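Next up: some structures, all given as structure tokens.
Rule-based calculations on the coordinates, nothing more; no lab input. Nothing here was measured: the structure is a model prediction, and the numbers come from that model. Cβ atoms are built from the backbone, for glycine too; each structure is taken alone.
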Structure I
Amino acid sequence: MFKKTCLTLAVAISGLSMQAAWAQDSFCPRVEGFYSTWDYPAGGQLDVQDLATDKLTHIIVAFAYPNADGTLNTLEADRYIDDIVAHAHANNTGVMISVGGAGVDFLSMDEQARANLVKNLVAYAELHNLDGIDVDWEDWSTYNQPNPVESGYLLNLVKDLRASLPAHLEVSVDVQAGGWSGINFHPDLDDHADYIRFMAYDYTGGWGGSPKNHHAAWSYIHDGLVNPAQWSQSMITKYDVSKTSLGIPFYNKSFPDGMSGPMTTYTAREIVETFVDGLGVDYNAGFYELDNYLHFWETPELVRTKSQFVADNGYPGIFIWELHQDARGDKNKLLDAIGEVLPKCQPCSDAWQPYPSVYQTGDVVSFEGKNWRVNGGPLHGVAPMTEGHAHRYTELGTCQNYVAAR
């Protein structure tokens, strides 16, 4: 079943620079990053104050854990959540809590427990002034075949969350790629979720018969999006593109050059420190063989390619797993490469108001998704873009408030 793909943006921007297209269409991309709250995160510590809110539009705190009765274990998240909200909201960055995670048990909950979970998630979001709730359900009893009962559990959870949360708070769902797990995600999730986060990675791994290649190679991603096969469980065949963000991993996988030996993982930070800085390997090479291991990684060039595809084809943006894992210092950050293609929009000033509001020279107002500076005041009753009055305003660019209005 194909959902509408909203690919008309690609036609509209033909021949234009992306910056011009965004200004024309009032498109503000979403650049979202997961922030893990457990001890000893891969990539090392990353202080809340160092979160790049100049590039991130949303921070997704991972995780709140559901108990079998629908109560929440938030001990890890509670250590950071309020500091993250304070830092992020001060810099026009939204914050969500993600419930679940890999290996987390949802199936032990009965219908009443799931109702309790919805109530507790809504209360947590309101208590901590959050901008939404993300559901990361990766718990299935069967794989590689449809499971309509368990797919329905997740669908109903998302549906009930959307019905229970205030309209200005978002509900999102993380969807796994590939036919093994991806087949379990109900095709109607986007009827209730505001956004689908497509985990476009882990196409290779430690299982027998896995290809030895980068687990988020562009060939896997692009083929799944443009020429999707059933096995790919591509988001373009299941979900509305305009509601679906593309996942970019900041972790990588290395494989033994032969039949024996375990698969290992490296963060982007470790790739830079070990291979780029340590051995002088070109970061954009994406591959290096060392000590009988084949090392593959996400490159700055690759994240630019993925980000440009998102911008060109009507997707709302990208999300990152996971922020601790990026390089440190002033160079080789994958987030910087993303920001070059998907720059964060400025916050919107107060909306223009008709008479009796009066604006003076230098005042800034927002109107139809853009900020405007008044050139000649006092001014009243004349909106930006009014015919014959274009000289009265200077356009300052597209704007977006990423923090939910309250």
Structure II
Amino acid sequence: MLAPLSPLEAYRSDLDREHRRSEFGNADTVWLLLAHCLGRLAKAGEPVRDQLALQSANALRDLADSIGDSEESDPAHVRDLQMMIAGLSAIETRAGADLVSRACRGFAARMVESGALFVAFSALGFARTVAADATDRERGLLAADQARIARQLGELDSADELYRVASAIGERSSDSELLSRSSLGRGVIARIRGNYPRSRAFFQHGLNLAVSANSRELEFYAHQGLTIVTCVTGDSDGSIRHGWDAFRLAVGDVTREAETLVNLSQLCLEYGYPRAALRGFISALARTNLLRIRLSALGGAALAAGRLEQRPLVARIAREVAETTEGSALPYENAQALYHLSAAHLALGDEVGAERVRQEVQKIASARGYHELLHQVERDELARTARLTEPRELASTSRSVVSALEAFEPEADELAFATIRAD
């Protein structure tokens, strides 16, 4: 299984993965000291452990005082740092171990958001040893969070083993939420490995457990997973149903709303309903400034508009794609958006524009080794993508979702391209 790295080795590995980075932000120093303290504690013997924990708490407190509020004013960072100091100061108690666990999981989440995956994985691994006396819930969540990061690093065997650890803790403590997280995580692993029946079973089991635990967040993730798996396996009505359920659970969180609308719109595009797809993509664009989601929505909107022969809108989206990709450090998402834009030009009969953008996609895909995308952007494959698909036969419930999207939020048109974009 993937083992935690030393803090500096983990940090260097993360910077190597993020080629254009020299640091991750103002919190780097705190992250490295935190990982160093947890790493030392994880290796310490019982006689010196409590004393070393107090020294670590004092070191973190001194660093926090020296940095002050000017360099790191994120309330979550400050809260978790205070929680970690309090937990280390009382590490001999279960309450102290729980504080260390919760604080480390908070820090790890922000590390992952910044791209410091190895640092996050290692810190959580050390924390599992340091907080071994924590409650079952916290120990299980530490294992589940570490499993998710292992999966993001491509270490699927390690991720599966860690999810099994979390599941075993959940079984012993009859914790439905912990069992649900483990099942959903293993569903993602099975999907990545191409075992869709197994993936669907894990997601459905995770959904049932999430309902039992009354966790809307986990229900949302379960429906998201089932949306993808049912689509891949040809269950059109199932994918639309789960996609719509995910959207309803996302209401109130605009980022999740945007993400689920993109997924639903992709389904509508795939199933031959470009008008519904276009409304969904435009509504997603009006909700978010996250590049990952915007690029996906822009590409989908371009293709939907192309299939509907809305030439002025394709031109507007093309300008937006050019501006967005120019400032984006997401090569795969850039290439995907350009691929759909090329198909949109082809749908309008603009072969010159399609070929120009197609060559941009080829250049990115060749340089990055995106072999599937290289195949998709071949001229014959691109022509198939550009063609309007015959509407797929859908059940009445699915048709009502499509109809709802076709009439969706006309006011979104004014907001879709006015959102301030950020990395």
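One of I, II was used to calculate helix-only ellipticity at 222 nm (-39500 (n - 2.57) for each DSSP H run of 4 or more, over all residues; to 500), giving -25500; which? Considering all the candidates, the number was obtained from II.
For which of the structures I, II does the calculation of P(r) over Cα pairs in 5 Å bins from 0, in percent, for residues 35-82 alone return 4, 20, 25, 20, 14, 10, 5, 1? Derived from the structure labelled II.
Assign the value 23.4, calculated as mean count of other Cβ atoms within 10 Å over residues 27-34, to the correct structure from I, II.
On the way: I: 23.4; II: 19.8.
It must be structure I, since only it matches.
Ranked by mean count of other Cβ atoms within 10 Å over residues 203-210, structures I, II are led by II, which has the greatest value. One of I, II was used to compute relative contact order in percent (Cα under 8 Å, 6 or more apart), and the result was 10. Which label is that? The correct label is II. Calculating mean projected area of the Cα convex hull in nm², for residues 91-306 alone for structures I, II picks out I as the one with the greatest value.
A value of 5, 19, 27, 25, 16, 7, 2, 0 was derived for P(r) over Cα pairs in 10 Å bins from 0, in percent; which structure in I, II was it taken from?
Clearly, the read-out refers to II.
Comparing mean count of other Cβ atoms within 10 Å over residues 251-258 across I, II, which is largest? Can you show the working numbers first?
Working: I: 18.9; II: 16.1.
Between I, II, the highest calculated value is found for I.
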